[in-house]
Structure 1
Amino acid sequence: KCPNINEKEKKYITKKLNLSNKQKIYFSSIKYGKCREIFSNKIFDNLNGYNILLISSIANAEDLKKFLKSNQNLVTHLSFRDHHKYSNSDIEDILIKFNSFNSDKNLILTTEKDKVKLVNFKDNFKGNKIYFIPIEINIQDSEKFNNEIIQYVTKHKRKC
């Protein structure tokens with residue numbers, strides 16, 4: 001993930017990796033979308049100046065936290081191990097933490113990946129709105145990358 005990489009840095013990284021002639025490198029970045037409410041999918045436009053309880057079970061949430069903080073948000077992160085399966089007890093802990101916030105502008109936010117797991121706890125949230133933030137992966141030279149994949153698959157497809 002290299003959102004703001006210049007040509008000099010690309011060359012340096014490519015050289016450092018010491019790629020063979022058959023290997024290629026593509027640089028990518030994450031683009032965050034507009035927040036959505038997890039139960040209604042309704043868009044939440046203005047994510048500025050909130051006290052956010054971030055819930056995640058991803059390996060590394062640092063980029064997401066930086067993005068949220070860049071919008072003048074206070075971020076408290078409840079991190080669970082990667083691929084965590086949420087329990088009723090987890091939801092209780094989340095709500096206890098959220099209810100301890102002393103602000104009028106509070107919200108619970110999670111990742112698109114965790115949304116799928118948390119949507120099953122609608123009754124537990126009892127009217128508390130919880131949002132997720134979708135992501136989009138941008139690959140530099142995406143047309144070239146896509147053509148490379150298509151060529152590889154075409155060349156190596158099995159005949160039935």
Structure 2
Amino acid sequence: MAKQDIRIAWHRFGLGPQLNEAPPADARAWLKRQIAAYDPAPPPIAAAAKSPAIAAEIFALLEERQQARQEARLVGEARPMAANAIGPASRRHLTDAIGARGAAALSTDTPFAERLVHFWANHFAISADKQRMIALTGAFEFEAIRPHVMGRFADMVPAGGR
């Protein structure tokens with residue numbers, strides 16, 4: 001296969017060559033190996049928080065905030081600022097997910113698969129206008145997109161809608 005084909009495969013079907021990576025002899029075989037070797041939960045992704053735990057934390061913080069507001073109303077105080085820990089918790093989960101996604105992309109042996117994950121995560125992009133949703137954006141990719149990226153589109157669609 002021509003050297004130009006290898007370079008095109010590296011960039012169009014992957015994330016570019018890794019440092020000191022030798023070009024594959026056969027671009028098609030390189031892509032097929034990645035499809036067979038794809039791991040939907042590499043270590044950085046497997047270590048990330050799961051949506052039930054994230055949701056439980058955010059709902060507990062919502063409950064605390066609501067309780068603090070009710071107590072403040074009873075004594076005639078303004079809204080308590082200290083009770084709003086949802087924003088920092090949501091941003092922490094988002095930052096952790098971005099770090100896990102980046103670490104997975106940088107350390108992957110299957111850049112074609114990572115490129116597909118990024119494509120489908122963008123395609124099924126969720127709105128994170130509310131702080132509560134920001135916390136779950138990483139889990140959406142990790143739990144709805146990654147397990148189905150090498151499977152059937154018909155299986156990915158309902159997973160993306162849950």
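What follows is calculated from the coordinates using simple rules that are stated; it is not laboratory data. Just so it is clear, the model here is predicted, and its values are computed rather than measured. Cβ atoms are built from the backbone, for glycine too; each structure is taken alone.
For structures 1, 2, calculate FRET efficiency 1/(1 + (r/R0)^6) of positions 119 and 143 (r between Cβ atoms, R0 = 30 Å, to 0.05) and state which one comes out highest.
Answer by largest value of FRET efficiency 1/(1 + (r/R0)^6) of positions 119 and 143 (r between Cβ atoms, R0 = 30 Å, to 0.05): 2.
Looking just at FRET efficiency 1/(1 + (r/R0)^6) of positions 31 and 103 (r between Cβ atoms, R0 = 25 Å, to 0.05), which of the labels 1, 2 belongs to the structure with the highest value?
Looking at the calculated values, the largest one is 2.
Quick check for you: by mean projected area of the Cα convex hull in nm², for residues 55-110 alone, which of 1, 2 is greatest?
Max of mean projected area of the Cα convex hull in nm², for residues 55-110 alone: 2.
I have 5.8 for distance in nm of label points 7 Å out along Cα→Cβ at positions 23 and 127, calculated from one of the structures 1, 2. Which structure is it?
1
When mean count of other Cβ atoms within 10 Å over residues 15-22 is computed for each of 1, 2, which one produces 7.8?
1
A value of -10500 was computed for helix-only ellipticity at 222 nm (-39500 (n - 2.57) for each DSSP H run of 4 or more, over all residues; to 500); which of 1, 2 is the source structure?
That value comes from structure 1.
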